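Student: Each in structure tokens, the structures are laid out below.
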Structure I
Amino acid sequence: MRAVLTLGFTVLLATPAAAQWLGEPVWNSPKGGTGVTISGDYAKPNSDYGKGNTWGGRASLGVGTLAFTAGVARWKPDLATDGFTSIGGNAAFRLIGGSLLPFALNLQVGAARTDSANSTPAQTAVTGAAGFSVPLPTPGISIEPYFSPGIRYHSSGGTNSTEFGYVFGANLSFGLVGMHVAYDNEKLKGGGSRRVFGVGAHVDFHLPLGM
């Protein structure tokens, strides 16, 4: 029975996996911001994804309408003897939005490399997405719900695929500290969906960058 489960798990992971950092949602913040943000993340993939738990960390730098992020994630599926480590980053450009507008729109591109583990070859994921948010003017707290659809390209062991995915999420800030949540759903061409729910906390350092 153990051999059957191991074989099935290997076949599941032989196809390129979802998202950018393996086991996490594709995080976004269409309104962006200026300064440095340090984030800690936790995510829970569904059964089509491989289940298990994912822990990650990210650092972002916002300069005017641009934001750059680098991060790492460690996903340990339920049936795996070892975890998968993903290292990557993304860049986002805010097209519309700011203090005078009640909504924001951005474009986001990212890539991550996942090491080989559990007899699964190394994987590369590239994402391209648009994000739309409507920040809520609530006193004492900043709430940014957003929707971010996009295309995900995966390459693993000579096998390539392109899937469509989307994210519903929200970023909440209480001054310098905050929380973020996201639900990621990636449709599979053969049927089913890889879904993952993520949550985390972040700290913002609003540096005097002059932009």
Structure II
Amino acid sequence: MIFLKSENVSYQNIKTLHNIELTVKKGEKLALIGHSGSGKSTLLKLIYERYSDNTALVPQDYGLVNHLSVYHNVYMGQLNQNSTWYNIVNLVRPWQKPLERISIILSQLQLEDYLFRPVGQLSGGQKQRVAVARSLFQGGNLLLADEPVSSVDEKQSQVVLRQLCNHFSTVVLAMHDTQLALAFCDRIIGLEKGKIVLDQPSHKLASQDLLALYAE
């Protein structure tokens, strides 16, 4: 499903990814782990550039419109799947079918009370769950998510990751929490200074095996 061969990425003449070799099969749940600046976000961006069709994305900055409601921000996940007139009417008066679907998704993420609240009035953790809800509404065969639970507590993290992994057949998550990565993903990719230094099935690893990736 994903195939990268000898990939190098540079930013402002500084190489950020070095000779990346990565194959992800359909149905895999994969976690990218490593220090901030190790290349996780850059690798996610590279994958999205190559495989954007039928791919849902949860960016680290959420990509929300603060003055629009939670409903309309989630609805934007399917903007390109409907006609312009349909989208304009929905902006003024939401259609019943997407309203029902989005309400269910928000309920699953414990956001049902915020359906028509402007996103700008929400906390950071609530905004992050709205971005997750948008990806669930968008759908697709592949999910790419950059730190999708960084702003929520442990209990909510479990809820969010369970929804994402159940909804999408193939998942690539950039994460810092190694315990959650091991619990929800079947394969771990460790990055250091833009290079893949670890590629193992989760069942062969424990949290302490990953500590070296975070050593100073």
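Just so you know, all these numbers are worked out from the coordinates, no wet-lab data involved. Please read these numbers as outputs of a predicted model, since none were measured by experiment. Cβ atoms are built from the backbone, for glycine too; each structure is taken alone.
Student: Here distance in nm of label points 7 Å out along Cα→Cβ at positions 43 and 75 was calculated and came to 3.8; which of the structures I, II was it taken from?
Tutor: II
Student: Taking FRET efficiency 1/(1 + (r/R0)^6) of positions 83 and 163 (r between Cβ atoms, R0 = 35 Å, to 0.05) from the coordinates of each of I, II, which one would give 0.75?
Tutor: Only one of I, II returns 0.75 for FRET efficiency 1/(1 + (r/R0)^6) of positions 83 and 163 (r between Cβ atoms, R0 = 35 Å, to 0.05), namely II.
Student: Rank structures I, II by relative contact order in percent (Cα under 8 Å, 6 or more apart) and report only the one at the top, that is, the highest.
Tutor: Largest one: structure II.
Student: So helix-only ellipticity at 222 nm (-39500 (n - 2.57) for each DSSP H run of 4 or more, over all residues; to 500), computed for just one structure, reads -2000; which one of I, II is that?
Tutor: Working: I: -2000; II: -10500.
That value comes from structure I.
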